[in-house]
Structure 1
Amino acid sequence: MEYEIFLDIREQVKAYIPRLQALAKIISELDVLQCFATISEERHYCMPRFSEDELSIKDGRHPVVEKVMQAQEYVPNDCVMEHDRSLLLITGPNMSGKSTYMRQIALTSILAQIGCFVPASEAVLPIYDQVFTRIGAADDLISGQSTFMVEMLEAKNAIVNATSKSLLLFDEIGRGTSTYDGMALAQAIIEYIHQNIGAHTLFSTHYHELTDLESKLENLVNVHVSAIEENDNVVFLHKIKEGAADKSYGIHVAKLAELPENLIKRANEILSQLEQSQKEVVVTKDESIDHPDNQQLSFFEETKVPYQKEEMQVSSAEKAVLETIKEMDILGITPLEAMNKLYEIQKKLKR
């Protein structure tokens, strides 16, 4: 009898399904709008304005990070992107906030387009047709795809499908392969986006050599996340400023992660040796060279300096070192192996 009553009620309810569904839709919309209103008031969001192609955010914040930090003060940042400033190349230390900055721009744009106020004091935004991201490291081992392959596939998806009305976020493209391969790919992707797509793009990198592109690509602008070094410790200011970063502070971050002290000391020694090796590559004034004195040598080009063979005096140790360098498979070894090899070569030359 109970089951028969249940079936009878169910049949009666069927007649009201369209009205119930319409009511549920209205209630859900009211619920979302009420949520937007409450959050916007409590967290001091502002009403965005929309434009054709200008993005101008003043005192922008990441809505999730700001909420999680609670009592801590969130450092807001501005962002300006327009027709002659469509690609921002972001440099700066690890942990300084590059990824957070990129994501907060995307989240602000999405919040505005779904009808919510945004976490900023002022905001003018374009209407984006799509948002593409290449952030973080992940693999797909079941499908046989490495971390780097996943990175390339995600980059390809963005590049193939993006339009001039899209927003692109690229975080550390090229880090999953050798330095030269990664840097070449990163530069090629930047140039392709700049010349063929024209979408608003945020591109973070640790390849500081890429900052030279600002003088070659008219719509690319360098920005960096600032940090200061005090008593051999780094302090992250989480503030976006114009221009390129001077260094990455990677060893400082390793120190914060509490890697063994002797390991950190050794890393600093190797870094000093590598930096010194770069400084020692000097061309004297009386040697002819195609590059003008005030122009930095390109990282990607081979520079040939003429010399008189008969004037060179090479010791047996130097000859052995030259033979070792000739036989080295530079592209087939890891950065750490390259550093160790360089250290061995330096020891031979000091004898």
Structure 2
Amino acid sequence: MIKEATAPYTKLPDNKVRCDLCPRHCVLEINKVGACRTRKNIDGKLYTLIYGSVSAMAVDPIEKKPLFNFYPGSLAFSISSVGCNLFCKFCQNWHLSQSSPGQIKTEEISPEKIVELAKRYKCESIAYTYNEPLIWWEYVFDVSKIAHKEGIFNVLVTNGYITLEALEELLPHIDAANVDVKAFKDSFYQELCGAPSLKPVLEACEMMKDKGIHVEITNLIIPGYNDDADEIRSLCKWLVESLGPDTPLHFSRFYPHYKMTYVSPTQVSTIEKARKIALEEGVHYVYVGNVPGHDGENTYCPNCGKLLVRRFGFDIVEWNLAEGNKCKYCGEKIAIKGKFVKRGGWIPFII
């Protein structure tokens, strides 16, 4: 659905516009679209081409986002559209993120209907995910406002590539975010993601944390590209210093995808080494992703080291927290937001 943009943009001479949603600041002549392929100059005004255009809906465990320390065991009503403002060669959802409006089937759904569906399927949150939700800014803004009125949380699963101006306006309606910090060097973003700099992503993470959003960070480790121990240590130091040691960090195992099928899967030992570095640098909650059954899926007390939450995949199978989310062994306050929601196992389904 085409709708005039309400996210920040600037009108320029000669009917040009500058999109101020992401750090690219695309300057568009009439009938041109931005790098994300979803925002267009129509008669000197900027329009979103994907308002209400939903490509997928599913009921997911919140752990799949991944968010391990935010209302564990709860359900998220996940929705997506098309497009992205990055061009990652390793994208797992490239069929959505690298498509343009009209290339794949979508359904026009009102914000009110999304909230109604989330309530129908007893979801505690709505997750904006699969493709990049920040380019869906207007729709996320409208859905999230209605969701809050109905007592439903809002979760971003995002690359964090957004201007601070646009992010600040959206954040009052957001409760949690998993931000994919893809590497800790500009050259990775330039060569593999088509973006000039990592800096805007880090600034977005810091703003989210400053505004009281529950933030978790994911780092997909790709062999030969971002698996250097010094780089991983730098990422961990930044997280502790800028976001705080209680910010969960997920190291995820790479599998060949999209334009990087020639790269071998990440060795589990590499993920384990990254986790060890993070713990050495003082990160309290370090998780392992895409390695089913690994003990890095579990939550351990940062004080006494005892097992507090045992997971198998996306299911919680053991819970050792006392009232107030304290370690039942030593009384340490654990940085888990919200109560454990017992769902009795998870059966995935798509709406």
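Derivation of every value follows stated rules applied to the coordinates shown; laboratory data play no part. In this text the structure is predicted, and so the values were computed from the model without any measurement. Cβ atoms are built from the backbone, for glycine too; each structure is taken alone.
Supply the structure label, taken from 1, 2, corresponding to helix-only ellipticity at 222 nm (-39500 (n - 2.57) for each DSSP H run of 4 or more, over all residues; to 500) with the calculated value -13500. Computing helix-only ellipticity at 222 nm (-39500 (n - 2.57) for each DSSP H run of 4 or more, over all residues; to 500) on every structure in 1, 2 gives -13500 only for 1. Taking distance in nm of label points 7 Å out along Cα→Cβ at positions 163 and 195 as the criterion, the highest value among 1, 2 goes to 1. Given a value of 0.55 for FRET efficiency 1/(1 + (r/R0)^6) of positions 83 and 251 (r between Cβ atoms, R0 = 41 Å, to 0.05), calculated from one of 1, 2, which structure does it belong to? Checking each candidate, the match is 1.
Largest in Cα Rg over 2.2 N^0.38 Å among the labelled structures 1, 2 is structure 1.
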